[in-house]
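Next come the structures, one after another.
Every read-out reported here was derived from the displayed coordinates using simple, explicitly stated rules and does not represent laboratory data. Remember, it's a predicted structure, so these values are computed and weren't measured experimentally. Cβ atoms are built from the backbone, for glycine too; each structure is taken alone.
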Structure I
Amino acid sequence: MNIKNNLNQVHQLIGATSPITFIVTMSTLTKLAIISEPNISILLCGHQSEGKSILYPLLGNEVHILSEPITSAQLRGDAKKNSDNKEDVLFSKEVCIFEECTALPMPIVSEFKSFLTSCSYNLNKKEQTTSNLSCAFIGNSYANIISNADFTIDNLLSNFSTALKDSAFLSKQAALVPHYKDFFGKRIYTEINPDHIKKFGETLFNLRSHSINLNQIHIDDKFDSRSKGLITKLTSGIIKVMYLEKAPPQHIIDGIVEYASFFHALALGKFHNPLNSKSIKFILEAIHGTTDDVEFVILYENRILVKLLNKSLCLKYAINGFGQTENLLEYNFFKENPNISIISPITKNEHNGLILHQEFNYSPLTSKLININGKITPQNTDDKFNSIVTRMISSGKIYKLPKYRGVSNITLSLITRKINKEFCINITELKKSNIGISDKSGFELITFYEYIK
């Protein structure tokens, strides 16, 4: 099945109206992964009414919803009881959702740290007992998150107790999933069919014992062995949500690994950009539907520029709400300034900034270019060689003068002046990744939201 159609079916089940930003899709799959995969824990934070817990009560009777206060006796049983009955013990459950848990004290968090390390607990303080519990900790946080630079533990968990921000606890979380309007972007939800979502939840629950072969996955070596284990389990859970018992192609697994790594890195207080060469085919099939008509792509933190094959046209896809904001800034600026020669015409704005259509008639300088069906080579700059050419010009040597390789510093200086003039700003350094070499106007800006006041 086409990935885009596959994901649209998930959107229908959860009541999301397509199109939505890809980060909303991956966040939802991550939240559902605790239903299909045993022994993983995630943390959901963000603004109120952003849908952190809306799905969980609808997924069936095996999902237990709780809120503070939580006691040790609830978690592992009461030592005063002689019974070995595990029915009321939370650590014996399969899935628990801990809502409004921002104030959990250190003794309770320590219980969870110990449990998440061994996946076992001391039932009634008498018998060491294994468990398959997966859980989600949910709480509101009111920080202003407007860019990837704001993804710090202090911001994301600004309203959480010191115990919950403990690095030893966070390192045991498979994912930290932020729920912020500016990050998710604009989205519309319709009424969820309770029978369909309950049946889906029961199907996922029955997959908990099913194993996915992930022997061929590669996780970035910046993650230690514990993190790699958590990323692998999260990847397994997401695959089950998407494909149930089936095994997807390797490029889809690779893409899911990158997003699992992104969410896990947030729990560690780090940023892992999931837009890279390992994930690009998966993302393209999910948002664009195919790779057959793609010549090459250029990757940014929040957007993907897709150059269409045999067409002087590119599509700028916003992957998250930040990218949607960047697209809208560029679109609105071009509408107000349609005659700026260094910007190719933007011909269409789809779904309120989710996709921009823009003419593309230049050769990009950026090394972030990834060929899909093309053979484009970025025009790399050789600064050392260019400095020799400049000295030759300065000394009056013009016979058989070689051409600059890529863009010289002199040319970059002229481009900087032009940008400062057109945008009424005063930048001193220029990102070469924003520049395309054009026969028509000398150069054009690939992206330009950063220059808009």
Structure II
Amino acid sequence: MSNLPIINPFHWGFHGTIRHTSSPSGTTRLTLNHDNSKIDFQRFVSQYIPALKDGSEFKLNNFLFTGILQTMYLSGADYTKCFPVFYGREIMELSDGGVCTVDNVMVSWEEKYNLHQNSSSFNKSEFEKDEQSTHPENWPRLQPRTRYLTTRELAEVHDDQRPLVVVLHGLAGGSHEPIIRSLTGKLSKVDGGRFQIAVLNCRGCARSKITNKKLFSAFQTGDLKEFIARAKSRNPNRKIYAVGFSFGSSLLSMYLGETGSESNLTAAVTLCCPWDFLLCSEKMKKDYWSRNLFSKAITQFLVRLVQVNMRELESPEGSMPEFEPNVENPCLYMCTKSNLKKAKSFTQMEEFDGNFTAPSMGFHSAKEYYRAGSAINQLHKVQVPTLIINSTDDPIIGPESIPYNEVKMNPNLLLLSTDLGGHLAYLDRTWDSWMNVQITSFLHKFDEFVA
């Protein structure tokens, strides 16, 4: 991999192509609900979502003609007036004593607070009054259009019988991110409200709190497992789908592999998953553009996450682990003020993970953690139809870690690789995500036609 500041002009453009990779013996057979006939998973995607068939072409924004520009615009542009989604937040208590937060899309609030879609304006005074009356003491102020649910509202959410789509955000992100709002807003409008949609925020993310000295990691699939189990217990016949973005797709894939046929999911989608953390780390170090444009910003997201939660995470200087830490029982003894101060100069993810994440779980180095925690290790065990989407011009992940060979070994997987799109972006002429439109269509058609 060259470290020279060169962008290959043959990778420029705004016309992209979809390429399929699947098992040579065919993909899993789906049962269609209108006549109980069978259809191959790959054929289903090509027939019912023709924009995603093998060899189909798509057009992105003329001005964002490389993956770098796509990614930079998505992360840096002002999307505050776009995708005006209302969220009702639930604090979900977990079996290990920690908490995570669940942001439920509340379409009914658009009328309640008089939302104007074109301007994104709404009755802020009424919303703020309700927000103040529901906000728990000593919790951070939430992102716009997000407030905690009342007891009655939470009961209504839990009683919802519609198919559920759970969305997992990227590294240190949350429901407020433009790319997440873009998808949740689209999903909420399918068939006038076909789905219930919930974003599962990682511990400490999206202005939530860490309460038991446990940060999220590549192995932190327990929160998703508990959330899905509770949703399923309230309605055992309910269909549940999952969509993961970037690091969230890694967590989703780890969960799918760990649970196999017991995942309680009907289908899943991963977008821009960093399948091999070691290869992704190497790209962020050695690729000129990745290193200079993205690496430091991503690393400092995590440093800030530790900083805002230091009241709970902080350990005395010179602390040593009280027990031998491992994946199931981590120990954040290294979260001292001096280490946090040192972390503010980090520019590489490997520095953060080598000083915090890896030792908290008993790994000797970030590389050892990356090898063990990469989702590519779990792909052979996935037992539900899973649509995998990655772009070869992704400046965060790169083409090397896309799991072509692993996908060929599992008929439940269908890989859609594209030559344009960047990291999570796929921004079209409207500056919105073309791929989110296709993901919405996939889930819609799957829920409508597959038994």
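If relative contact order in percent (Cα under 8 Å, 6 or more apart) comes out at 16 when worked out from the coordinates, which of I, II was used? Checking each candidate, the match is I. A value of 24.9 was derived for mean count of other Cβ atoms within 10 Å over residues 33-40; which structure in I, II was it taken from? Clearly, the read-out refers to I. Each of structures I, II was scored by mean projected area of the Cα convex hull in nm²; the highest score is held by I. Given 28, 23, 16 as the derived value for semi-axes √(5λ) of the Cα gyration tensor in Å, for residues 121-304 alone, which of the supplied structures I, II does it correspond to? For semi-axes √(5λ) of the Cα gyration tensor in Å, for residues 121-304 alone, the value 28, 23, 16 is produced by structure II.
Calculated for structures I, II, mean count of other Cβ atoms within 10 Å over residues 265-272 is largest in II. With mean count of other Cβ atoms within 10 Å over residues 273-280 derived from the coordinates and found to be 19.0, which of I, II does the value describe? Only one of I, II returns 19.0 for mean count of other Cβ atoms within 10 Å over residues 273-280, namely I. Which structure, out of I, II, was P(r) over Cα pairs in 5 Å bins from 0, in percent, for residues 17-224 alone calculated from, if the result is 1, 6, 14, 18, 20, 17, 13, 8, 3, 1, 0, 0? Comparing all candidates, it corresponds to I.
Taking 3.7 as the value of distance in nm of label points 7 Å out along Cα→Cβ at positions 145 and 209 derived from one of the structures shown (I, II), identify that structure. Structure I accounts for this read-out.
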